[in-house]
Structure P
Amino acid sequence: MAVHSVNRLFEYNKWAWRRVFPSLEALSEEAYFEERPFFWESLHGLTAHGYGAEQVWLQRLEGSSPSVLPGASAFSSFAELRAAWDPLWEAWESFLGSLTDCRFDDSLQYRNIEGTEYELRVEDVLRHVFNHATEHRSQMTPVLAQLGHPTEPLDFGRFAMRRKA
């Protein structure tokens, strides 16, 4: 993996979330907060989990081991959650701007939110962060379509082709 590849995955991640956000914004509060058969209970919970995971993994990469994952209760609305995302992405951009290719093989030692110690390669963490977001967007999009607010296609190929259009 190279820095330019990680930056490309990060740009894809932002692009894809930004294609989901309008569908989430179009929902009524009731539909957005309605309990659903997700691990994270609702579209709000799933979206907050996506945000929280990106935040916690960045904190870990920067040397801390947070003991709490920001959850749904940290945000009273989608608008509040959405407003938090841009500063987080700016922080990711800053971190990625300081990243060098030789850092990918470094070990990241951290404690998860339950306090268990882990060690992962930085490259694996970065792959996980962006893959994790893709997984959760793919859980959301069929529900959004069923609710009458489908997203635009989110696959990486569409992201890659957008420059040619």
Structure Q
Amino acid sequence: MVGTKELIKNLSVKHGIERKSLLPILQDIVEKENFLSNDSMIEVARILDISAAEVYGTASFFSFLDTEARGKYKIRVCKSITCDMKGKNETIKCIENILKIKVGETSKGGRFSLLETNCLGWCHKGPVMLVNDEVYTELTPEKIRETLSEYIREEK
């Protein structure tokens, strides 16, 4: 298994060491390690010769660049005004009831994290949730139960 420093070194070779390489490197770290640790952000800053504050500022700006450990399945619910009007609150309550976690929490065993995020680009099909990279639109309680049941069964 590749260590964090070696991973970042490899990513800097892949993407380069210019300021414009920051976002692709951070995205690849999240893909490989599931989140950006303080150590990884400091190492990126060192390699790109930029401040750690700039790296953290970039990471914290983008909701998909997690700066804390998340579950295997990251459920992101769109919090745009359109999804809000189409039932986002009911969607969140349904997910919370099924998984027994609140927004911002991770389930016991680290399987699921529930997060809100800005627009997912599916306003015409709201409410919307994203499970890792899979989009689910026009959510109803029944559709949510069916979808999450598949992920729960997959884990057993």
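Nothing in this text is a laboratory measurement; each read-out follows from the coordinates by a stated rule. Just so it is clear, the structure is predicted and the values come from calculations on it, not from any experiment. Cβ atoms are built from the backbone, for glycine too; each structure is taken alone.
Between P, Q, which one scores greatest on relative contact order in percent (Cα under 8 Å, 6 or more apart)?
P
Which structure, out of P, Q, was mean count of other Cβ atoms within 10 Å over residues 12-19 calculated from, if the result is 18.4?
This value belongs to structure P.
When helix-only ellipticity at 222 nm (-39500 (n - 2.57) for each DSSP H run of 4 or more, over all residues; to 500) is computed for each of P, Q, which one produces -15000?
Source structure: Q.
Given that mean count of other Cβ atoms within 10 Å over residues 52-59, derived from a single structure, equals 19.8, which label among P, Q identifies that structure?
This figure was derived from P.
For which of the structures P, Q does the calculation of distance in nm of label points 7 Å out along Cα→Cβ at positions 60 and 92 return 2.1?
The structure behind it is Q.
Using Rg/Rh (Cα atoms, Kirkwood Rh) as the calculated read-out, with 0.97 as its value, let me know the right label among P, Q.
P
When mean count of other Cβ atoms within 10 Å over residues 68-75 is calculated for each of the structures P, Q, which structure yields the highest value?
For this comparison of mean count of other Cβ atoms within 10 Å over residues 68-75, the top structure is Q.
Suppose distance in nm of label points 7 Å out along Cα→Cβ at positions 36 and 84 works out to 1.9; of P, Q, which structure was it derived from?
Here the read-out was taken from P.
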